[in-house]
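Every read-out reported here was derived from the displayed coordinates using simple, explicitly stated rules and does not represent laboratory data. These numbers come from a predicted model, not from an experiment. Cβ atoms are built from the backbone, for glycine too; each structure is taken alone.
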Structure P
Amino acid sequence: MPSPPLAPDDGPIDLEHLRRMTLGDAGLEREVLAMFAAQTVSLIGTLATLPPEAGALAHTLKGSARAIGAFAVADAAQRLEAALQKNSDPLPSLAGLKDAVNEARAAIDAILRRS
């Protein structure tokens, strides 16, 4: 089931959700965004090799993405996780996840440059 945005869709990061999750602390928002961006680089790099723990890694990414309001990343990670569980071809889901992560990272970079 897709993650429903809790605020109007204004890009790859639901900023209202992020504000709620960080209790409106702008410094904490920047910190979690930077951590998420770094985490995605590592996770996508590892997932590209489709290691045995790929399902668990996709699950981890899904949770992290939901926590910061990157719902498209969460949904794409969920599709990859499902493909791996069903032993179906994970490559289309992995490609979709990479695209969603790239969009989210570009948005995060823009947010961090503004602050």
Structure Q
Amino acid sequence: VLVALFLAGALTSLIRVGGRLGRGLVITRPLHIVSAEAAATGAVLGSSALGSPVSMTQSITAGVVGSAASEGMRRVRWQGVVNVGTAWLVTLPSSMALGGLGGLALRLM
């Protein structure tokens, strides 16, 4: 039941995801978005089953960029990809550090 709900949510977001990614990262086609959503769904469900959950947003973004790049590197707006990658590299360590500091603060109270 949960898998069906997850898939329904992923499918209902196709138009919204395609519009956002098309503006910033790639020149999208509907096939890119569908294949990226399917691959991201598989990656998220598979990694969650193994006990290592990953972000659906990151999986979809990587899937769309990869599927567009497979048709030619010029289809990808690489500056947008660099901006997204930089944000990912900054937010993960920052959130870990803030979480650790929050945990220490609670422990010392």
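Identify the structure, out of P, Q, from whose coordinates Rg and Dmax of the Cα atoms in Å was calculated to give 16.7, 56.
Q
Here helix-only ellipticity at 222 nm (-39500 (n - 2.57) for each DSSP H run of 4 or more, over all residues; to 500) was calculated and came to -24000; which of the structures P, Q was it taken from?
Source structure: P.
To test your reading of the models, identify which of P, Q gives 1.05 for Cα Rg over 2.2 N^0.38 Å, for residues 44-91 alone when calculated.
Derived from P, not from the others.
Consider the structures P, Q: one of them gives 1.1 for distance in nm of label points 7 Å out along Cα→Cβ at positions 12 and 36 as calculated from the coordinates. Say which.
P
Going by distance in nm of label points 7 Å out along Cα→Cβ at positions 52 and 84, which of structures P, Q comes out largest?
For this comparison of distance in nm of label points 7 Å out along Cα→Cβ at positions 52 and 84, the top structure is Q.
Between P, Q, which one scores greatest on distance in nm of label points 7 Å out along Cα→Cβ at positions 28 and 100?
Q
Once relative contact order in percent (Cα under 8 Å, 6 or more apart) is calculated for every structure in P, Q, which label goes with the largest value?
P
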